[in-house]
Structure I
Amino acid sequence: MPGRVALTLLLALPLGCAALRTPAPEARIEAALADLVRAGFEFDADVRFRYYRYSVCDGVACADLALIGTRRTIRIAPEAFENPSRLRATLLEIWERYQQPRPGSQPDLARGALRVIQDGPRVGVDDLYTLRRAHHIYRQLYEGLPPESRPGLPEPDTLRFP
């Protein structure tokens, strides 16, 4: 009898795990984009979004922008899918610079981190770790900028710490 119970559990476990699978990356991206649009952050219609296992996170930036053929494609790192807040923060961060395909400069990345701090809660970034990390990264980027590159960027100490 105990062998039968163990066998039943062993056979049921994969079925239970399959039922608990997370949605496909495409569905998660669409849900995040809908939240951004509701808050006023809409990407151009020709921009494509792709899960891309070779993209990596660097600070808050978990996506890169590539020109594939004639199409702008935002390639999103696997780590961005850890939770809904991180994905929304990723899309909000790259929204600052998606108009022109280029690597993010230090001022670009600072503006992106600032956008996550200021507008993240409106688009569904409610994970305190993600918001606090964005604040910390913003401080590092801000302090690394020469004073002439800081116009329009507030002092980190003037921002509310989440």
Structure II
Amino acid sequence: MLKCFVTAHKNGDINKPGAISRLSEVMNRKYDTQVTYWFTKYFVALNRSNRAAQPKEMWMLYDYIQLCLKDTKIKVDDEYIRSVARALKVVGANDFDAGEFYNTAKEAYKEDYANRSSYHNLLGISYPEYRIGLTFLIAQLKKAGVQVPRYSKELVEWKITNRDLY
């Protein structure tokens, strides 16, 4: 039995264990209906849903799972989702801290941008949050040996080194 539930701010329970309060992902028709199912499986495998789902965690994993479901070479099943959860436990105290993860991704992106800039600074940089987060998530999972979906043009291209990752 899955231990997650969808809720909203008005219910006053968005910080309870298992709470999924990002309705913008749950209700978004761009995601296959199975994405929510696999997200809850991931969340239980990650931490037995002992906390509320984090907003950045929601969109990163929703986008990632959607990519996986569209990639015919990836078999999304219980074992695959458990491997994703195991790989992400290294970010935080044996749990995935999406805020820390995104901040690390953003710093790696800034460093690469500055190194590629002809003036070695950040003039003109923009931070496409969703694309940076998803690109870094795929690199982190790949480093952990998880089969990842093919990269698409939606991702940001930058040189992510192993020292940038966890």
Structure III
Amino acid sequence: MMPVLSIKDWVALVVVGALLALSGWLYVGKAGVERDFAQYKQQVAESTLQAEQLARKVEQNMQDQIARIVRNEESKRKVLSDRVARVDAVNGGLRDQIARLNARPAPEDSTAAAYAGEARTARELLGACADEYRGVAKEADQLREQVNGLHDYIGSVQKAVQ
């Protein structure tokens, strides 16, 4: 005859079976979690790579824009320095003319001498005004170019970010 199992044995078998089933279910679940985690890591790696490539592209675009702005600014500075040199030459010619006219001997007639003195003063004032005007114009040109350069830079940064 076959021995009959006692209730204790049946409970032990059920517990062992349940533990085996639970272990199998946990093992299968663990494998699924590992697979999902591996997929997640792969997605994160791909997203990170795409973000880095986009950041490099944006950075390269910004560097290209900055290089273009630097070239433009150098060109503008050359034009500005040429313009200043021309103004300096004209101003120097005006100063030479003023010096030549002021070097003339004063007339002997007192009325004519007074007029000559007034003319000398007017020429000196004209020369001083020309010098001051040149200085103000030079500063205005520099500030205009600086502001234009800053506007250019801001525009290039906005283009690079978009």
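Throughout, read-outs are computed from the coordinates displayed, never taken from laboratory work. None of these values were measured; they are calculated from a predicted model. Cβ atoms are built from the backbone, for glycine too; each structure is taken alone.
Quick look at the numbers
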| quantity | calculated |
| --- | --- |
| Top of I, II, III by mean count of other Cβ atoms within 10 Å over residues 102-109, largest first | II |
| Comparison of I, II, III - label where Cα Rg over 2.2 N^0.38 Å is highest | III |
| When distance in nm of label points 7 Å out along Cα→Cβ at positions 30 and 54 is computed for each of I, II, III, the largest belongs to | III |
